[in-house]
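What follows are several structures.
Just so it is clear, none of the values below were taken in a lab; they were calculated from the coordinates. This one's a predicted model, so the numbers in the text were calculated from it and none came from an experiment. Cβ atoms are built from the backbone, for glycine too; each structure is taken alone.
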Structure I
Amino acid sequence: MKTIKNIIIGFGKGGKTLAKFLAQKSEEVLVIEKSNKMYGGTCINIACLPSKRLIIEAANGVSYVDAVSGKNEMTAQLRNKNYHMLADEQTVTVLDGEAHFIADHEIEVVLTNGKKEQFKGERIFINTGAVPVMLPIPGLKESKYILDSTQAMDEKKMPENLTIIGAGYIGLEFASMFAKYGSKVTVLDHSREFLSREDDDISQLVKKDLEDAGVHFELGADIEEIIDEENEAKVRYQINGQEKEISANRILAATGRKPNIENLGLENTSIEITDRGAIKVDDFLRTTVDNVWAIGDVKGGLQFTYISLDDFRIIKDQLFGTGARMISDRKVVPYSVFISPALSQVGLNEKQARNQNKEYKLFKLPVAAIPKAKVAKDSRGLFKALVDPETEEILGATLYGIESYELINLISLAMKAHLSYTVLRDQIYTHPTMSEAFNDLFK
């Protein structure tokens with residue numbers, strides 16, 4: 001059994017960045033990836049980048065078929081670039097195969113040709129990401145019309161009637177996108193409350209804008225079964241005791257993602273998992289086995305590629321720095337939902353602040369009051385920010401409007417640096433831009 005200095009299981013964001021860094025330190029690295037369609041990880045292949053490409057193409061009026069073709073070209077280029085970024089390093093080996101543990105520091109890899117190889121790792125980094133959750137609805141898993149979030153981006157033909165199960169952020173992005181391409185979209189969700197974590201004024205605006213774009217919502221829906229027919233599926237569900245049925249060419253299950261630990265052989269190790277099925281880690285991403293770390297979605301928590309990148313920074317600091325960087329330092333993490341217009345948030349919103357009995361000063365600005373929104377012909381939305389009345393620091397912001405995915409990073413930076421909100425209020429911005437809205441938002 002060959003001993004390797006560093007073994008990385010999975011070619012995701014955190015792992016590939018770590019592999020490149022270790023190679024630059026002239027350290028031996030073995031990267032194992034079970035699919036040659038996943039070089040570079042989830043984000044560039046089946047999530048962030050391809051989905052945002054399709055969303056942008058829809059907004060630009062590109063046909064669905066051409067958009068999918070362009071998306072495939074883009075992901076192929078990115079895969080090739082990411083593969084060679086590591087494979088061309090003298091001390092890195094990229095091995096195609098599926099790895100599983102046979103002991104705490106030993107793995108077996110089943111290669112694509114069926115052969116098996118075993119390795120011992122001085123350090124092992126688990127970077128296997130997450131997989132879609134499939135709810136136990138009768139007929140759902142067996143349906144030939146079912147799609148998960150990955151398959152939805154590889155459809156050769158635009159679905160005429162699309163039913164989406166789940167009104168979370170992933171489901172809403174797909175609903176907004178497919179409606180723009182021309183699909184008739186219906187979203188079913190068990191919850192009666194739409195976007196329950198967001199402030200009511202924001203969630204109401206989002207729902208109205210999606211409905212105006214042609215998306216139909218059925219909230220409080222208890223799905224009973226999926227029945228396949230010759231050319232479509234029937235979705236039977238119940239709302240307030242009333243039986244309902246809808247037909248669909250495709251059914252998209254957008255009910256979240258879970259850590260990908262199946263077939264990892266963790267039962268052969270002392271690596272513990274949490275009650276949510278994630279690999280248990282401490283504040284430094286260390287598992288319950290010495291010199292074994294977990295990176296990215298597989299450890300649970302926020303499933304963002306930029307969190308995986310920050311995981312790399314934590315491990316880098318342990319191996320070659322002061323070791324002071326840790327997960328608990330990540331108190332300011334923004335996110336964006338790429339619907340139309342985009343919804344972005346960081347820190348506390350009003351609902352959360354009230355639940356914490358936190359005093360705050362509220363600032364609000366309709367997007368219709370921003371000159372750039374007029375120029376861009378999209379005045380939908382609302383900007384909100386909460387400020388601590390004593391320290392003048394920003395507690396959080398919810399930005400619903402065009403380009404919010406860029407603006408939220410300015411808010412996040414100000415919060416991280418503990419700046420007074422007046423810094424953003426009094427900043428000189430270029431014109432006309434969406435960022436100059438902060439002059440008016442924080443008045």
Structure II
Amino acid sequence: MVTIVSEQIQSEPVCIVVGASHAGVNCAFELRKQGFSGRLVLIDADTHLPYHRPPLSKAFLNTPLDDAPAPLKAKSAYEQADIELFLGAMVTKVDAKENIVSFNKGGSGNAENGYSIKYTHLVFATGASPIIPSIPGLNVAENCLVMRNAKDALALKSLMHAKRENISNLNIVIVGAGYIGLEAAASLRKAGASVTVIEREERILARVASESVSNHVARIHQENGATILCQRNVSAVERDTDKGFQWIVCDNGERYRADAILLGVGVRVNSELAQEAGTSLHRGAISVNTHMQTSIKNIWAIGDCTSFTHPLYGENSHIESVQNALEQAKVAAKNIQQISVANAGDAAPLQNYKAIPWFWSDQYNMKLQMVGLPVNADCQVTRQESKEALSVWHFVQNKLVSVEAINSPKSYVLGGRAIDKNAFIDKSKLADPSQSLTDLL
């Protein structure tokens with residue numbers, strides 16, 4: 001193995017960031033913005049230049065075939081910021097006692113491409129990986145995609161392009177009616193493909209949205225020609241060798257032709273490296289304090305892989321969103337730089353994470369926005385502004401904790417301000433769309 005160990009460790013800090021999606025990339029650039037002058041290394045297993053992930057299940061599917069995912073930063077930006085970017089690289093070991101990260105560039109079996117770098121600070125921005133359910137026949141299914149990376153999004157776009165002359169005969173089955181699956185369904189229907197969405201719960205978005213929002217979103221999908229099937233479990237993937245067709249089979253005996261299968265049944269946190277390093281976990285996620293530090297003071301974690309304490313939503317909060325990734329990246333970067341400057345971690349005044357989470361989803365002509373989390377909510381008020389616009393306001397007693405808004409940007413913006421200021425809202429007036437939100441808030 002070729003070993004490269006930083007010899008600058010005695011004179012200047014070295015920060016290694018594992019994971020080059022939104023959290024990792026923004027942490028690296030924020031470190032430079034804050035004045036971090038040490039060596040900065042960014043490692044990711046993906047071979048593509050780090051890219052925006054949310055569009056993969058949305059507008060990207062309807063872009064020209066040769067279009068690549070939009071990069072988070074230009075390649076030249078990494079060079080200008082003196083950030084060492086290792087793509088297609090797998091971290092093989094983290095030695096937290098010696099502060100060394102070992103990784104292989106170009107494949108875990110290639111000893112000629114082995115690296116070991118000594119760090120002052122290590123940041124895990126490892127995100128989460130899609131769950132692949134144990135369904136007979138799924139492991140040999142054709143065009144089985146997860147829509148969480150560039151490779152699968154490009155594969156689906158290529159399939160759509162190949163069928164463009166007769167795309168209505170392209171049958172896509174989406175397993176799981178969460179946001180990513182529904183966003184992909186909307187993009188596919190916009191292109192003209194035949195779409196069937198299969199969900200095991202009683203309604204779509206059952207784990208992440210109120211019933212009012214779920215029902216509204218389901219109606220919009222059905223009006224746009226998508227087939228939504230709830231309370232179904234996929235029991236097998238079968239192939240008709242005579243006709244060359246592939247079928248999704250449900251446990252009630254229903255069969256649906258699937259030229260491609262999109263899986264959106266959830267994710268699992270990528271915490272194996274952190275666990276090996278000896279950091280504490282909570283339900284599989286990496287536990288961090290309000291500064292984004294793990295149980296090992298010079299190891300940090302940010303983004304989808306974390307479990308943290310939020311001032312509004314309590315201990316062991318876990319949020320999977322780009323906004324959360326970006327905000328945690330900023331907090332971690334500022335604190336790493338503060339420690340680097342002070343050279344005495346416990347004595348340095350560190351920043352706390354306290355951002356109010358928000359999320360969005362674009363489907364057809366519908367924009368869904370959410371601010372806050374309905375944690376422990378015991379009351380909700382639905383405000384139906386029109387057939388196409390509504391908002392759902394979640395309260396813990398009289399305290400507003402979350403707002404879901406569909407085609408109602410004012411509800412989203414004013415709701416976020418009310419959560420931040422802990423403003424009192426008259427619930428009876430809130431439910432009346434004739435009452436001005438501006439006057440109420």
Structure III
Amino acid sequence: YLPKLQIGVLVGHRPVVPLQDPAGFSAVPYAEIPAYQGIPSPLYTERHKAFSKAIREFVDRELMPDAETLRATGNPPDRAILKKMAQFELIAMRIGPGPHLKGRQLPAGITPEEFDYTYTALTHAEMSRLGIYTIGEAYSSGVMIGLPPVMNFGPPALRDRIVNEVLGGDRTIALAVTEPHVGSDVANLTTTATLTADGRFYVVNGLKKWITNGRIMVNGKAQPSDYFTTAVRTGGPGMKGISVLVIPFAEGVSVRPIKTSGSSSAGTALVEFDNVKVPADHLLGKLNAGFPVIMTNFNKERWAMVSGILPACREVVTECYKWVNQREAFGKPLAKQPVLMHKLGAMTAELEAIQAYFDAITYAMNHLPAGEQAQKLAGPIALLKFRATRAMHQIVDDAVQIFGGRALTQTGMGQKVEHLQRVYKFGAILGGAEEILTSLAVRQAFRAFPPSARL
């Protein structure tokens with residue numbers, strides 16, 4: 001905010017506390033990933049650091065100034081902001097590597113061919129500085145989960161049109177799977193799609209709940225997202241009766257905002273489909289074969305969530321180091337209190353362990369074909385997300401104890417801790433609850449269990 005708010009300087013005076021460049025890299029121990037603080041890395045290079053800096057500068061310059069306003073009003077960002085993100089190719093980069101990047105000019109001179117999951121993770125990390133599960137989700141997180149099914153399973157003409165519209169910032173898209181009474185149990189969803197007698201349309205009826213970016217702003221007015229990638233029942237009970245449709249905003253589509261523990265600016269919505277006519281060619285994949293369409297992107301969604309959890313935890317750990325270093329109590333600095341030194345050490349150990357686990361899986365994603373990723377990494381990614389949300393729980397809990405009452409105050413020196421302690425449980429629920437993920441990982445392990453293994 002300095003360039004906008006500074007009106008002058010006092011001649012002959014220097015700041016008592018030197019002002020830091022908010023888009024620069026911090027020298028506080030553990031405030032950045034190890035590679036950005038001079039520790040050699042097999043994954044990150046100077047090109048990655050230059051890329052991170054470019055994204056960080058854009059976020060600070062173009063998105064951060066509006067973040068507080070959005071948080072206060074609860075409004076989603078206007079389409080004009082998404083258009084600006086699209087021009088910087090930020091929306092396209094959040095999807096990850098792929099043909100959709102061909103011909104695009106990426107920041108810091110990175111070519112579409114070299115853009116991999118490491119660069120994708122760095123993109124997510126810098127976006128998380130806006131605040132995970134609140135403002136960070138407001139800026140096109142729905143695209144990350146709503147567009148890949150269209151890209152991978154959509155009819156070519158429909159796919160190309162929607163991908164160009166969304167990546168260009170002209171339209172938005174959201175994933176609509178969860179229902180009021182159906183969360184992780186996707187196979188039992190109840191929203192129906194009935195084919196008309198002439199075979200030209202599906203008529204969709206049902207409710208979807210907790211839909212991220214389901215509600216957007218266009219010229220200052222709220223409306224439903226332009227598209228919903230929607231799981232519907234077209235056949236009998238169970239997973240074999242599920243299909244996926246791309247439903248455009250049309251007559252019969254309505255949304256109501258849902259107030260969550262985070263900010264309403266994420267556009268979380270209850271979406272109602274009331275006799276909505278959807279062209280039959282908006283089917284993704286095959287009829288009654290939608291379950292694999294839904295499941296295909298779950299691994300990347302869970303991995304992407306950890307890419308946001310890590311910098312959020314790192315920021316809180318950094319705030320704790322700063323506070324303990326400057327605060328005095330009982331006649332001596334907090335940094336000399338053994339109990340607080342232990343807490344800081346434990347928080348840091350959790351953080352860096354998850355970072356190493358995440359980097360190892362990211363490296364594997366860069367080197368495994370998509371089919372092998374699903375086979376070999378679904379379990380490890382599930383355990384990664386579980387371990388990350390458990391670590392976040394411990395880090396946030398310790399941070400609150402370190403900051404005391406300031407961690408319960410939405411303004412002032414403890415505001416970043418207060419924010420994360422209020423919303424961190426989102427990570428343990430979204431993308432698959434912790435208990436679901438650990439069970440998934442163990443089931444997958446037993447599928448590959450060697451028959452000859454005995455005690």
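Thinking of I, II, III, which structure, once helix-only ellipticity at 222 nm (-39500 (n - 2.57) for each DSSP H run of 4 or more, over all residues; to 500) is computed, gives back -7000? Please list the in-between numbers first.
Numbers: I: -9000; II: -7000; III: -14500.
Corresponding structure: II.
To which of I, II, III does the computed value 0.75 (FRET efficiency 1/(1 + (r/R0)^6) of positions 229 and 269 (r between Cβ atoms, R0 = 35 Å, to 0.05)) belong? Source structure for this number: II.
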